[in-house]
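Please go over the structures that come below.
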Structure 1
Amino acid sequence: MIKTHLALIGCGYWGKNHLRTLDQLSDASLDYVCDPQLNPDRFPKSTFKFTPDYSEILKDASIEGVIISTPATTHYKLAKDFLTSGKAVFVEKPLTTKVEEAEELCQIAEQTKLPLMVGEIFRFNPAIQFIREMIKNGELGDIRYIESRRVGLGPVRNDVSVLWDLATHDIYTSNLLVGKTPINISYNGISHNGKLDDICCVNLGYENPNILSTIYVNWEHPRKERLTIVGGTKKAVSFNDVEPSDKIAIFERAVDYSPLTGDFGEFQSSIKSGNIIIPQLKSKQPLEEELKNFIKCIRGEVECMSPGLLGLQTVAVLEAAEESRKNQGVKITLK
């Protein structure tokens, strides 16, 4: 079997998962691991080469693609260096911490015809894909709201706030489910470390249809929760990522409105309360599916499911949320 030659940049909290998953892929050859803080003695039987300096990988023409799993503030320079050296790039979320940097990376990828993929892993999650199909098929009716909670006791980052660390997932998931980007963003958060927000709430407003997506994230919370609820005029569906087996629940419960004749503004509400259905999903590992997509993109076999342009959209929302924060939570129109 022909193998795609890869390098992993960063082998910390999430990079270890990349390392384990790449080791299991039969069509991938992990040739380098670059992390100046990693002790090579931990992997005495490894077939890959350890290096503290990624410039060695830049010069190696046999490396076809790199996976960047480093702090968010380092993504731009690393991705740019590898793209300009002729290598496909997979970079963990967020793509960058500035819109202009994300735009530049997308331009370089377009000019070089190289894959630029963002690690927005929930695009590959079977539960999110199931909900997306329900929405496309009209099973939920008209979508009214999306509610997301992503909380837990750490890990606490020192390079970006909880907004950029945790809310990023729910922002791109919300855009994926709605099928568009929001028209306005508002933000409320608080910092207990004097520098970066530990807790925040982000509201995303969408038009046509009129949908409100509310995102709450907190890395000081005593319980780990990963919950998304999508409500429509016919049904609602919840995704509990912490639940080991029954991750999806469909509620035959909803509220709809119909206008009444007479005075302007009168309406009649229709409340539906029915069963709760727990469907069975096909078991797939999202990180494995994500990396398989990256490898096939390098080979030119498929389209990228999480291209840089989608990562740019996410960064634009995050940047607008930061602007709202600086202006005491006022709504910011997305440019």
Structure 2
Amino acid sequence: MPANPTPRQILATLFQGAPPPRPLLLPIVFSLGAEIENVSRRDFLSNPTKISNSLRQIRTHLRSDGVACYFDPFLELESLGATLEWHEGAQPPTIAWPHPAAKGTLPAGLRSPEGAAMHPRVKVAVEVLTRLKSLFRDEPLLMAGVTGPLTLAARLSQLDQSGPLQAEELPAAALDIAASAITAISSAFVAAGANVLFLQEEILPALTTETCQSWASLLAPTFNVIRFYEALPVLQLPGNDSLAKNAAVIFEQPWDCVICLPLAEFAHRAPDKTSAPTSTHLGIALPPDLFQPNDASGEPFPESFARTIAESKPVLLSTTADVPITTDLKRLMKVMQEFSRTV
């Protein structure tokens, strides 16, 4: 391994099952491009030229190991047939279905997973990946995000705002179409050039050993497709109580991916080397408030966390989600670099 390995060389090390020489720096900085281009998020998400141009500008300031080419948590819903009603400012869109259904059931008239992968917005994401692959050649790594199957199934069946959720409440039909759509869209992304794909589970219902195994089975085809294209699958878990409650059963599974944990949960698990199978690589997702220009602490990151995880050696450093448009890019890079040197 060279003294200063490239992101692709580090990625190759991960594929070989060896610990990397340093963590990959992969913050998710995507929506900030709409602010740079001075357009609404709705217009930004459907314009590959503006996305590509803004990401080139972000890249000149943020010398990370990856470029966040397309991250939108509503992409799969729209591609399957939902209508997004957009609002002013940073408010998320309202989801409407042409044929609404009762809570706990699927809307009628959903597109097939193959049809979802051909939706115009998926094609926009593919176009961005294709352009940036040509522009950046072999460096940096190209990143994209898709919604995890539990989260997508909960949203499809309108169970995403019903309070505490049991995995058994998610309809089997919703889980099946969610998993198939995610696999189809992921395949389109990695075929276009994505090197790292984040599968983002924002909704994590209460899991048993059996339902956790079922979840892993739903994810397996997507992981296989991603790895077939020699890309890295990253399972990103939420930073809330549901993760802490499910951690024991989650880490019973031999995941064929990197599991990216929020900083606090990673620090909690770091002292216990047996908390995850030895084949499971772990990453850290940093909270967005670390990157705000008026952060009260003035510290690049909490020293207590740094001490706790110093020996754990995460394979990547990311963010819990797409960073907000108020993010200070210089502070973001400073935090990522200093955190990387610490771990």
Structure 3
Amino acid sequence: MKSGRRRFLLVLPLFARALDAWATYPQVNRGRMLAFPRDHGAHPTYRTEWWYITGWVSDARGGELGVQVTFFRNRPQVQEDNPSPFAPKQLVFAHAAIADPSLGRLRHDQRSAREGFGLAGLETGNTRVWIEDWSLRLAPEGYVAQVAARNFGMRLTFRPTQPILLEGEGGYSRKGPKSEQASYYYSRPQLAVAGELAVDGNAIAVTGEAWLDHEWSSEYLALEAEGWDWIGINLSDGGALMAFRIRRKDGRDLWAGGTLRDASGKTRVLAPGEIGFTPVRRWRSPRTNVEYPVAMRVNVGALTLHLEPLMDDQELDSRASTGTIYWEGAVRATHEGREVGRGYLELTGYALALRL
């Protein structure tokens, strides 16, 4: 979720919040059938949207790295009657990161721009979103991500190997106790990754597995929400698990949800009461002094997983774009001491309550 993630809702500029009294957006409704390829593309009438890819990759020597690429879209609903190309009708943000244990912290960068002038844009009907020389598009061979960051680069292809996983009730994913607190949400687990990373002037060929989330909504988080914890785990047997909880200010769960698909393809939607996140170990950032529960015990139905990070320092400071600080990191999932999957954990709202 995620927010973020993961990933569920973008932080908005303060001026957009001030105008929210008259702002109207399409609602997310139960029963709307997602259709493809249409819903791979942007949904510009909704308030916020993101395409979020996370994965584990290895180089030829077996060195393991985490990779993350996220593009966000936001409609602030400001000056929409203004014909000027400078009017901020659609805002685009992007985050990218490499988790490198040899460095001990993330290599990360971020971009932001208004749509237009050929510098940033989105496509409806198919995945294509870009800011200058950063892009994500869905091509015949899979999702192709290109990033030219300040101190690293990526050119990676993420090839689908399994059917789309609709989250929640056929893609209608509740995010709170009220029915309107929801998003449209689907995932692409078990993506096969191949391509190159550029690190310290060296091109590194990598392969691995990844996960994509695409989510869009018009709702803010509930006022009583502090933030969320989210996981997307590619299970070693070919299954997939997405689970999240939205936390209240006192740390208790406000809402939870998830989906478990087993190796045969059978899918089960998880009810809020079937999901539990329990911190096992915490890490404090030396830069922001924020403490995160980087190791977790996650209960989903009868299954218990223990999550351990590839490395503790996977904090992402995105105050220059989406305005928040969060932890988003590669994790191993074990069950009874045996590794059973790999994926990503996202932790938001630990620095400050996530005001959306």
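Readers should treat all values here as calculations from the given coordinates under stated rules, not as data from a laboratory. Since we're looking at a predicted model, the values are computed, not measured. Cβ atoms are built from the backbone, for glycine too; each structure is taken alone.
Table for the structure above
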{"item": "With helix-only ellipticity at 222 nm (-39500 (n - 2.57) for each DSSP H run of 4 or more, over all residues; to 500) derived as -500, matching label from 1, 2, 3", "result": "3"}
{"item": "Which of 1, 2, 3 yields 10.9 [mean count of other Cβ atoms within 10 Å over residues 84-91, calculated]", "result": "2"}
{"item": "Top of 1, 2, 3 by distance in nm of label points 7 Å out along Cα→Cβ at positions 36 and 284, largest first", "result": "3"}
{"item": "Test item: mean count of other Cβ atoms within 10 Å over residues 116-123 calculated as 18.5, pick one of 1, 2, 3", "result": "2"}
